[in-house]
Structure I
Amino acid sequence: MARARKRTRTLLTLAATAVVAAALVAAFWPQPVMVDLGEATRGPMRVTIDEEGRTRVAEPYVVSTPVAGRLLRVRVEPGDSVVRGETVVAHMRPTNPAALDVRTREQAEAAVEAAEAALRVARADRNAAMARHDLARGELDRIERLAEREIASPAALDRARQEARIAAAAVETAEAAIAMREAERSNARAQLIGFEDRGLAAALDANAPDDIPVRAPADGRILRVFQESETTLPAGSPIVEIGDIEGGLEVVVELLSSDAVQVAEGDPVVIDDWGGPEALSGEVTRIAPVAETKVSALGVEEQRVPVTVALDCPPEDRCSLGHGYRVEARIVVWRRDDALQVPASALFREGGGWAVFAAEAGEAILRPVEIGRTNGEQTEVLSGLDAGDAVVLYPSAAVEDGSAIARRTLQ
């Protein structure tokens, strides 16, 4: 009996030891590394430079004041349609006179008095000239009668005629002097007109020919109104801006100089995130030869190059897009219709080159690869992989050549 109990105890001890040993083996047995897997595929691939842009009218027209004067209140509003040479966008009137200080007014009043005195002198000279003319004319009549009776000599008759003509010319000179003095008096009186004169505004408004209509120089719409209220402006001051939104809309993208050197005229552009249901298409038409220094939101100075993109889509596809709107431009600098590509997250540096871990039969196999272009998400593979090969994404330090791996599944 004692022998049977001893045998049972021994068996139980062996069984317990075996269970513990099995548990230890299971606990320390190498487990496969859980990884995310991707796949090498063939298909179209493109590399783009993405940057925010602004729409603008290709040929805007800024309507300015043709002369210095008083601009009446502008009645047009942004969005109004205008026709070249027909639509009046503004009206101008002569400039109101400036206020006169005490010195200027005294000088103007003195000038008026001097002009009136000069006018009186001119009138007196005319009276004297008329008296001499009457005397010369009477003398000529007497000499002519005497000459008819051959009492006066021909020489005396010639002298009388000359004196009469000189007297007539003196009268005409005196009358011209009077007209000149009257004009000087009017000019001197005009210097006394100030903006506080009550009858001035009515006189200017009643003078219809002085109204200067400013007409639209091109067909399109009013984009901006620079000056709406009535005011006095010098010549060349901007009033409104006109542009053709339907037919002349383009996009300006400011690229970093390092990105701009990769862009060429004629590159296709995809306009996205503009608010419409579908992306718009365009083409690079101009790259500025000079970069501009801009400060980023982080306070870093950057060299930005303006790149102009012409929209080649129908106007009805972008009917709600206007001047100065924000868009997202994707400039295609490279594309291939049939490229072998893998996710960029599968690549890592190995010995001065690039490599991936290919998943084969539950193991990670290190494969050097030669890569081409990359767009940040996908990378072109020139050699080292075939279409359909599975690769490890985001390989960690636990993954090595020959490591056992297993696909991570979402719980």
Structure II
Amino acid sequence: MMKKSHLKILGTSITLSLATSTLLHATNGDHLISVGAKARGMGGVGIAMSHGAESTLNNPALITKVSGTEISFGGTVFMPDIQAEMGMAPKYTSDADMNLIPEVSIAHKINDSLYIGIGMWGTAGMGVDYRDAALSPVDSGNMHMVTNLQLMQFAIPLAYKMEGFSIAVAPIIQYGSLDINYNDFAGMSNGTGVAQDFGMGFDIGATYDFANGLVVGAVYKSKIDMDYTDQLSVATQPFVDFGIFPATMGNNLEQPAEFGVGFAYTMGQHTFAADYKQIQWSSAKGYEEFGWDDQNVIAVGYQYTKDNWILRLGYNHANNPLTEFQSGPEVITPGNYAMAAGNALNLFNLLGFPATAEDHYTMGGTYAFNEAFSLDFAYVYAPETTTTMNTIVGVNPTTGDMYIGPTTVYHTENSLSFQLTYKF
């Protein structure tokens, strides 16, 4: 904890940020818990539970459940509430508090064995905006961070069905943009504007329908490497200049591989489903350097069908992937700045990349106007998480002494999803 005398000479606080997006629903790390209103209403369940055309990205093998052609079109209003306080400074609220995310999915039955689809979805990201936070000689206003990562995926799945077994592959093109801006040690703006890139990957999925109401499924999603020119390298350069990091970081930020298994069981009007998946952050470029842990995700969901109504409930839990690095002493002198490397990474992760949501409670439903046309909706709530790590919180402009103290981030998420589905 900083001494009060240190506050009088607090010249600046260090914060870097990476990542986040106008493309964010409630999240596992920076991944959405799921795409599409049906899956989101069931806690993100979608590895063995078919949601029609919407299943294209969750498990492409499940598009074999469509009876003809199905189109789902909709979006999510995402409302995050992220607040951060550094040391003894006031708590500031990020202005990135409302976003609109689109989603389109199409699936078509070619014949009894072959199925094809196409889709476009916002899939990952997170963002903060502290540009209007107070600024004074003793308060950096969270370095006026403004960060934005946007990820969109385009996929064309091809599925094959033979009796109860289905298998599919979905080639993926991913578009990403990343922008990192913050004030450096001297209060000067640091950033180069938006960088963009395209990457390629694939999903492989399989399911088996036992014809007694039980379906099991598995899915694998490949890594997708992205190179955001002059983003992470420029953002980490001040740490190198001050002798905290030995070298700047590369500009690759790789969306990690993940694998999952699930089951769904239908008994009359009731369906119960559960998924387990692991997101492998620890071996993905960029996230590996920031010390992210692999994330184990458990999702459970329930669906009740009655006449032209369907009601859904769900729960999703994922462990916090952020690791706290070992803390340096309370005061670090200029000749020993390398002792603050762990504290700098803590600050980079926690303040710039607050991927701290853990529990998600969901509900949703479908209203069918007729056999061809229906409305899907979902609500997802992630209750507040409070995460504290020791980070760099200030620098004495006279002596250059660097101060280590607690930084706390408060993170809550709400989102509403709406979707129109048309079958023909």
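The numbers here are math on the coordinates, done by the rules we state, and not lab data. Note that this is a predicted model, so its numbers are computed, not measured. Cβ atoms are built from the backbone, for glycine too; each structure is taken alone.
Observations on the model:
- Which of I, II yields 1.00 [FRET efficiency 1/(1 + (r/R0)^6) of positions 90 and 226 (r between Cβ atoms, R0 = 30 Å, to 0.05), calculated]: I
- Among I, II, structure where helix-only ellipticity at 222 nm (-39500 (n - 2.57) for each DSSP H run of 4 or more, over all residues; to 500) as derived comes to -10500: I
- In this comparison of I, II, the computed figure 20.4 for mean count of other Cβ atoms within 10 Å over residues 154-161 is attributed to II.
- Origin of the derived value 28 (relative contact order in percent (Cα under 8 Å, 6 or more apart); candidates I, II): I
- Source structure (of I, II) for Rg/Rh (Cα atoms, Kirkwood Rh), computed value 1.03: II
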